[in-house]
Structures are given as C-alpha cells and as structure tokens.
Structure I
Amino acid sequence: MALTVYSKDRCVQCDATKRFLKINEIEHAVEDATAEENLVFLKELGYTQVPVTVISEGDEIVNHWYGYNIDELNKLKAA
C-alpha cells in the first residue's frame, strides 16, 4: 500500500494531515498539488481543494479523499 498526500504551501488542513501521519508514524509521500501534472491528476479524480490523500496498491487507486478527514486518518492508524 502506498499513501500520498497532495498538498500546497500555507494550507492548514494539509499541514494537519501531514502532522497526523508523522505523529502516528504512518509512512507516506508528499506531492506538490500545484505541479501541473498533479493538478491534472487531481482534477481527473474530481478534486479542486487540498489536501487530497490517495491510497494505492500498485497502479490501482483503492481510496482517496480531500481535507483533514479524521475518520479516514483514524482508519489508517488502526490498520
């Protein structure tokens, strides 16, 4: 399983999401949501706000959400 957070600078919800993952020692990657290829990808998923958290297995996306979603983050913590 790979977890990626798409975020941007000066984003409170982005910082909170990354802080939660770090504190709970959940391995993740961080991508710049403002990079052109990432903007296209996020729009294809239907998002216009950040952070967007994407969970994938190989090339398949198994879950994704936006914002500081504590319910989804706690599921990751419990897993």
Structure II
Amino acid sequence: MSDLRRHQVDFLSAATGGPRQYTGRALADAHAASAVTGDAFDSVVTHLLASLEACGVEPETVTRVVTALSPLRPDIVTSD
C-alpha cells in the first residue's frame, strides 16, 4: 500500500507542476489486470476532487488535477 500511495503522490505532484516526478509503470500496464470500471474511475475522481476542495486546495489546482486525470481514463478503465 505504501508503494501505491507514493505513486499517487508522485503522479499528482507531477501532474500539477510539483517537484516530484512519477516514475511508476505506464498506467495502462499498471491497471491492465485490475478490472477498473468507468464507474469506479469516476468515483475515485469525484472523491479526490471533493477531498481537495474540503482541504482548501485552490480551484486552479483542482482544475489542473481534473485536466490531468481525464485523458488517462482509457488507460485506467479496463472493464465495464
């Protein structure tokens, strides 16, 4: 679980221009066997955005996160 958390922090940091770089596997490879549905992807994104907003993250940063995550949907969603 700690590796997953590190990868997520690194990804979000890199996606929003932060100092950390994502060095994990390609997202399509990492999620190929996970059977992630479109609904599950949407739920994670919704919860993430709500968490960012609840923590007082600036709206511009929240928008950058959405902008970074949206095009990744085809690489992460592997089942419907």
Structure III
Amino acid sequence: MKKFDFTLVITGLDPSDETLEDRLYKAGCSDALVCVIDGNVELDFTREAESLDQAIKSAEENLTKAGAKVLKTLQVS
C-alpha cells in the first residue's frame, strides 16, 4: 500500500469542543492532524491505501462516524 497526503475541510463538529480531537481519533482519524483555521476544521491526513480515492473515501467514512460532513478536499498528493 502507498501513503497519500490530503486535507479535508469538514463541518458538523464544533471547533471549540474540548473533545473534538478525541472524537475524531476514536472514529478512525488517528492518522490526521486536526487544525482549526478561521473557525473551520481541517484535517491533514497521511493515509495508507491502494489508491488516493480509497484513502479519501475511508477518511470520509471515518468522519461520518464522528458526525462530520466533508465540505471539500485540499492539497491532494
């Protein structure tokens, strides 16, 4: 498997919630750095998968489990 780097901007979770990082970690986003920029929550992922599409899809599924919705994908490499 290859590693893919990408950033997802999400909505549906309160960026000021003290449990935000723990909630995302428990939902399967342990491979992401959580950033709050101008009130927007962004997650910088380095995820192993067979393809970039699979990496992004699995991250979106994890975020859905946490109660988030993906607004857009940035910095795909």
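Can you spot which of I, II, III the value 5.3 was calculated from, given it is mean projected area of the Cα convex hull in nm²?
II
When helix-only ellipticity at 222 nm (-39500 (n - 2.57) for each DSSP H run of 4 or more, over all residues; to 500) is computed for each of I, II, III, which one produces -11500?
Going label by label, the one that fits is I.
Taking 13.5 as the value of mean count of other Cβ atoms within 10 Å over residues 53-60 derived from one of the structures shown (I, II, III), identify that structure.
Corresponding structure: I.
Bear in mind these aren't lab numbers, they're just calculated from the coordinates by the rules spelled out. Predicted model only: the values in this text are computed from it and were never measured. Cβ atoms are built from the backbone, for glycine too; each structure is taken alone.
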